[in-house]
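Below: a set of structures, written as structure tokens.
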Structure P
Amino acid sequence: MFDVNDFDETLPGPWEWDVKRLAASLEVAGRDNGFAGKDRREIVTATVASYRQAMRNFAKMTNLDVWYAHADLEQVRAEYESQMKKRQRKVAAKAMAKAPTRDSMQELAKLTRIVDGRPHIIADPPLLVPIADLLPPETGQAVFEAQFKDLLAGYRRTLETDHRFLLETFEYADIARKVVGVGSVGTRCWIVLMLGRDESDPLFLQVKEADKSVLAAFAGASEYTNQGQRVVAGQRLMQASSDIFLGWQRTEAGLDGKQRDYYVRQLRDRKYSADIETMVPRGMRIYGELCGWTLARAHARSGDRIAIAAYLGGSGVFDQAITRFAAAYADQNERDHKSLVDAIASGRITAERDM
């Protein structure tokens, strides 16, 4: 299934913000790949047109039909295969075959080693640091692990009954601090190793801190006081099918004595992201059109699809306007990057390239 992802900042707001972000992202990606201006404009315009046309179709559908709509990858491949060259079809097939292997079993081999007959998370500092390397085993480690087990017990209550039953067949084995992406720098993130029937039956959970959405300053505060619940609610609403272990919890007093909100998900639940850097213009256009349809479906589920469709209309005026916005945004993006490079060259800031 093809779907939207990454909901750390999710919050109800103007629907066109998402469309602008999608369009600008594709324009920036096209420039990074060295595409000609004509190719980039065609990609962005086709993406926005796909969104507009899909929304008009969703406006005609019943509420239940909208809710059950999803982009099945086999159907997607069948629809777009005629537009792909032989190499692109092979890449798509390889990606679809790879997704099911990205699960906890794959992570078990990468992230653990056997100690006294049991798997434990291995250290890879500063990106991955087991709790045994963070706190002394005699005092701090035991206290922290007890706190975390309480967090997991509370988190279970946010799951559906059948998913909770499944989770309760696993027991805690180990925990480590994990450094995650640029957008989450400075937040707390942990991975937890759970074991089922034996050491060859793992489940890796990611416990990630959730703060107020950056959009709250512009769109207003979330209806949820727990920011982890905000993330989970947005993801469940906008995705056709969400991680079965997606839930949330709050710690009243963690290691630093402060209240923290978290959301919990699988570290690997068979997700696979398209490799944007290797796309050619034709491939990126197909990808953009699929993203446009998927975003429209998410908005049709969560917003007023009839009002949005009426605003968009049947012409390409909206498509062209967003395409111009995306180009202007990408221009600003390049100016910002040049300012960064100049600051590094002058010594105003220090940066290291990750090779």
Structure Q
Amino acid sequence: MRHRRLVERLAESERESAARAVRAHQAEAEVARLRDAIDALPHAVLVYDAAGSEILRNRRSADLEGGRHSAALIGRAIEEVVRAGGATRAATQTLELHGPPPRTLQVTASPIGRRGQREGTVVLVDDVSELRRLEAVRRDFVANVSHELRTPVGAMGVLAEALAGEEDPAVMRRLAERITTEAQRAGRLIDGLLDLSRIEASGAPPRLRLDLAAVIAAAVDRISPLASQQGVEIVVAPLTGDTSVAGEESQLVSAVANLLSNAVKYSDEGSAVHVDLASHDGWVDVVVGDKGVGIPAKDLERIFERFYRVDRARSRDTGGNGLGLSIVRHIATNHGGDVLVESEEGLGSTFTLRLPHL
């Protein structure tokens, strides 16, 4: 009898041990899954116990170590939010790092625990640099659009008021012509914005086989009336060899036409704009060169920004809106290429639209 009870106790003990082993294995598996989940997060995550000692950090937190100065600033910010987050609500601190590269980090500490009992703190470090940059671009874009539209719209208002009180037919005609000019200017700006928005939204275009020689011919036809009006000749060099690329025809025609339009507008009457096409090392280059006013060295890095114009007075006279080169760059990017520029003030400019050879 006593032997039987001993056997039963041993069996029960073995079952309890087996159950504890299963629970321990399940707990280890749960911890491993939790760690994998934290490692998979796109943000740096650090976990601290109730005493403020670090007990866990994910792989992404290695990005915080960077330079010694930056690491010290980040570490101090984390310590401050951990102390501030020891209460019942989250604490957040924004950290500006000057780099290089410059970064903006948002450090947030939230208490963790159950039944109102604080058991530790979890810290999330989010790199919001790109978000801040996009917000700045959006603000600048809205401000620039407002400024650019205010000029022609304001001019039309003033001209309309003058026209309403005018009785001289000749003066009325001149005022009406000025209103038409300003309306066309506003229309070109709106068309440019719509083109840029469509190109940005379209992303990578359909991969259709195109001959760049035909693209250049279509762009030259589009700009020929402007060239004739400005007294500028467009000279296309003889094209040889295979110049096929993959892309969307209307976008590429628009890109080349914008380069030609800029070259014509900033060239002197009686001069020529030259267009060459060459293939090398897996690329095809459309090269548009002029002997016009050129671009100052200080402006070369900014000419592809939306609304940026080197000579605003000349841009107004030629009808430029500062969007053409931005459109060219977006089209080049959409096609996996680039746009390059070489220029010297007073001697002219050369723009190269570089595209992958098919």
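Assuming 32 is relative contact order in percent (Cα under 8 Å, 6 or more apart) as calculated from a single structure, say which of P, Q it is. Kindly include the intermediate steps, with their values, before the conclusion.
Working: P: 32; Q: 11.
The correct label is P.
If mean count of other Cβ atoms within 10 Å over residues 29-36 computes to 10.6, which of P, Q did it come from? Walk me through the numbers before you get to the answer.
Working: P: 15.8; Q: 10.6.
Label of the originating structure: Q.
Which structure, out of P, Q, was distance in nm of label points 7 Å out along Cα→Cβ at positions 221 and 341 derived from, given a value of 2.9?
Here the read-out was taken from Q.
Thinking of P, Q, which structure, once distance in nm of label points 7 Å out along Cα→Cβ at positions 253 and 285 is computed, gives back 2.7? Mind showing how you got there, number by number?
Working: P: 6.2; Q: 2.7.
Computed on structure Q.
Rg and Dmax of the Cα atoms in Å computed as 22.4, 69: which structure among P, Q? Let's see the in-between values first.
Numbers: P: 22.4, 69; Q: 32.8, 130.
Only structure P yields this read-out.
Given a value of 3.2 for distance in nm of label points 7 Å out along Cα→Cβ at positions 165 and 229, point me to the structure among P, Q it was derived from.
Values: P: 2.6; Q: 3.2.
Derived from the structure labelled Q.
We did not get these values from a lab; they are worked out from the coordinates using the rules stated. As the structure is a computational prediction, the values presented were derived from the model and not from experiment. Cβ atoms are built from the backbone, for glycine too; each structure is taken alone.
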